[in-house]
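So, here's a batch of structures to check.
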Structure 1
Amino acid sequence: MPQRELALNPKLGEWLVAVNAQVAKLKEAGFEPTPISARESLASLTTNFVEPGPEMLVGETLVHGGEYPVPVRIYQPGEPNTAESESAAEKAAIIYCHGGGHMAGSVSVYDPICRRFAEACGRTLISVEYRLAPENPYPAGLNDLINVVRHLGSALDRKKIDHNGRWILMGDSGGGALCASASRLLQHQPHSIDAQVLVYPSLDYTMQAPSIEENGRGYLLEKEKCLWYFQNYLQNAENPRQVSPLHGEFTRNLPASLVITAGFCPLRDEGVEYVRKVREGGANAEHLHFGDMIHAFLNIEKLVPDACDGVYRHAAEFLRGL
């Protein structure tokens, strides 16, 4: 597994000093994490550190056909400037699953991030309001994503939004886990997924990777918080290894994958290992590593704008031609 090649970004280091001091005070005061605090914390972080995204046509609908009608928000970026470029409708559309450890995050919280991905990639993007734990434990959110993959075309047709019937799965953290889990299941049947983009994804519910210990304290996402997320998500005696995308089967029918990791993220090593296994299974995988970043750096863009720009730019390059 990779070691840290770079020192922590100085701006992140300064910010984390204050964050860790506040966390220590809360723990001393007997703070008890709840879904309320997790959701408010991620929402506040993103609102404070990510400016509103670019203007574009935005709509909403429900995707029917599964066990639950899934709300989605649809982003349609402007047409490309060059005559040679394909329109967004001629390209595979992006299905985005927000992060939040399966417990937090929402379409609204991730609105600026989804707008940036839609504009950078020049594609229609559909942001999924999947069900969250603990109210809706595994596999509710995963089922919602698979429902969207299977029935999104009909929902877009109903809204008279042009599409080519092909999709790209994209998600960060827990949303990346859902994307990789869906790809794992769909690889064994004809599917409409051309690629997946996983941003510091959670891929191993056993929490055995070395980076869990190395980066599991003091870098925003901590080991004990990961464990808490997973305990709330896997409530029905699921075997963590059996439901982990990292420990599933890897065949050449997996979609092409871009995996983005951060040097000071506890999930770093499982992302690296996932890339290796995708390649060994016969599918294409690319790896983009930000050695001086922490988990969730897209949600603190004001501190690290260049790194965030690199994610959006590289995602667009990876998807070019699909």
Structure 2
Amino acid sequence: MTDQITSPAPSDAQLTYAVQSLEVQQSTFSKKFWYVLRRWPIAPIIILLVMVFAALFAPILSPVGPRDINLRGRAAPPFWNKAWYEANPKNERSYILGADHVGRDVLTRMLYGARISLMVAVISLSAGVIIGSAVGLLAGYYGGFVDELAMRSVDVWNALPFLLIAILAAVTLGQSVTIVMVLLALIAWAGGVRNVRAEVLTLKTRDYVALARIAGASDSRIIVRHLLPGVVNTIVVLATLRVGGLILAEASLSFLGAGIPAATPTWGNMISEGREWLSTAWWIAVFPGIAILLVVMSVNFFGDWLRDRWDPRLRQL
């Protein structure tokens, strides 16, 4: 018979060392994970990517059309309410997020609503940022009468009641996506004029701007080639912080009946239609409201992260 070789049992010191090593590894992993979450806006980026994906592929992802009506599914609850579907066997399909008061699928309308919100926000923000940045650059560079005229125009525009202007435009010109984009562009242009002007007032005193002027560079060349690159970071950060406000403004106009026509599926229209059904069919208004909350918070968090990353005075370690 051969002798069996048995390994010695680990001692208490070895067990204690192994446990401590495992705890150190877990602590190191948790610190690294928390550092990554603080360092990079992972959750906001994921939410925004989901919104963009839903907007681009809404016809593929949606189970039915955004205006398809199923009267047998009027105010149908979400899919987890099995009791309602068992009590209504004649209903043709199951709704993931429920149906509205005429049987239209809430999920489908939310997907198409993301497309409208994204299109309106991007187009109106681009137009507003271009106009506002140009006004801020000219006011900061030329100063004097141009600066005074630009700043007083911003003051007057900020003092105007925007909702009254929007309602007046909807009554006189009618409700349309184009009117809403123009109104939102008028909101966006005045937000960053003062910030861009303040940056230009500092940059135009730098030596490289003086040397460019001595070399015979024109005013347009100095503004485009030397001043604009110095304020691009400020413009991008301000633009990201304005996206959330524009989405809320579009939803508010649609809710008040002064925005996009009611037949068009938008998150604001869905909330407006569901406000009368909150006691019996809360999902009609709650799910679009949650979508607006998540998107606006994600955009604001992403804008704060960009500001902290590009401003050395606010940069977090």
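We did not get these values from a lab; they are worked out from the coordinates using the rules stated. Bear in mind that the values here come from a model prediction, so they are computed numbers and not experimental data. Cβ atoms are built from the backbone, for glycine too; each structure is taken alone.
In terms of mean projected area of the Cα convex hull in nm², the structure with the greatest value among 1, 2 is 2. In this comparison of 1, 2, the computed figure 0.30 for FRET efficiency 1/(1 + (r/R0)^6) of positions 94 and 182 (r between Cβ atoms, R0 = 35 Å, to 0.05) is attributed to 2. One of 1, 2 was used to compute mean count of other Cβ atoms within 10 Å over residues 134-141, and the result was 22.2. Which label is that? So the calculation was done on 2.
For mean projected area of the Cα convex hull in nm², for residues 158-229 alone, the highest value in the series 1, 2 is held by structure 1.
Match the computed value -0.42, -0.62 of log10 I(q)/I(0) by the Debye sum over Cα atoms at q = 0.14, 0.18 Å⁻¹, for residues 190-245 alone to one of the structures 1, 2, and report its label. Computing log10 I(q)/I(0) by the Debye sum over Cα atoms at q = 0.14, 0.18 Å⁻¹, for residues 190-245 alone on every structure in 1, 2 gives -0.42, -0.62 only for 2. Which structure, out of 1, 2, was helix-only ellipticity at 222 nm (-39500 (n - 2.57) for each DSSP H run of 4 or more, over all residues; to 500) calculated from, if the result is -22500? Only one of 1, 2 returns -22500 for helix-only ellipticity at 222 nm (-39500 (n - 2.57) for each DSSP H run of 4 or more, over all residues; to 500), namely 2.
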